[in-house]
Structure P
Amino acid sequence: MFELFEHKADIGVRGYGSTLAEAFEECAKAMFSVMVNIFNVRAKEEILVEVKATNLEELLVEWLNVLLSEASLREMFFSEFEVEIANENKQFRLFGKARGEKIDKKRHSIDVEVKGATYSQLKVERKNNGFLAQCVVDV
């Protein structure tokens, strides 16, 4: 499950999951839902992503910003995500897949452009029986 939350000038994105990986996947969905109705984005093409960071919060920001870069370079929107997170030698590593399709201005009404994920209100934590991953994205 994902949701958006209020922020003064930007938009907060929040992902919940029963696992840490699922929370990261849902946070990515939240971010892309700011830009486009992700339910209209078909999972036709898949890209692979790998990011590293010294902590989970930094890993979340890196994950989201790499997705934005890939989407921009490939002129795509993504709607489905798969994540694996490993802790190797005091460093977190994320292996991810993003699925989507080329932007089609007739089918994809572009709502808002997201410029990047920020460290504002950044949080990755265990929540009840699952995990929460959130940050504010610059629009």
Structure Q
Amino acid sequence: MNQFTVPQFIDVEDKIFGPITTRQFVILLVAGLVVFVAFKLADTALFIFLLALIGGFALVLAFVKINGQSFHYFILNIFQTLRRPSRRIWRKAYSKSELLEFIKEGPVPPPEEKTPMKTAPATRIRDLSLQVNTGGYYKGE
């Protein structure tokens, strides 16, 4: 019989520089390029503000995990939930013609009263229980 090796750690990302994964490296590289462009084009105060904003967002995006998910998956889940909530509320709005038809039909008649179910006497239930428990050996009266 052939034996196959089953991949074990498929949810672990490949590391390229020590503890840094490929995804984290690309995020930090892009953020570094954007910060460099901001350094060349902006004055000192604006550069410090953009450095804090872009650098902070890049660090959060690269290293923060929420409930075992990367932060960008968490943000995607938030947007999907806001766009398509799981609670569905049905608000039926009738048109004038439908309302006029309801008025013409008149009031809905009340439902018919149901006859109450007949209950078996306690002795009958006890006899059936004994018959089931004894496997049919007990014969009732």
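FYI, it's all coordinate maths here, none of it is from the lab. Keep in mind that this is a model prediction, so the values were computed, not measured. Cβ atoms are built from the backbone, for glycine too; each structure is taken alone.
A few remarks follow.
- Test item: Rg/Rh (Cα atoms, Kirkwood Rh) calculated as 0.95, pick one of P, Q: P
- Among P, Q, structure where relative contact order in percent (Cα under 8 Å, 6 or more apart) as derived comes to 11: Q
- Among P, Q, which structure scores highest (criterion: distance in nm of label points 7 Å out along Cα→Cβ at positions 83 and 131): Q
- Which entry (P, Q) yields the derived value 0.8 for distance in nm of label points 7 Å out along Cα→Cβ at positions 27 and 51: P
- helix-only ellipticity at 222 nm (-39500 (n - 2.57) for each DSSP H run of 4 or more, over all residues; to 500) from the coordinates reads -17500; which among P, Q: Q
- Among candidates P, Q, the computation of distance in nm of label points 7 Å out along Cα→Cβ at positions 11 and 91 that gave 4.0 used structure Q.
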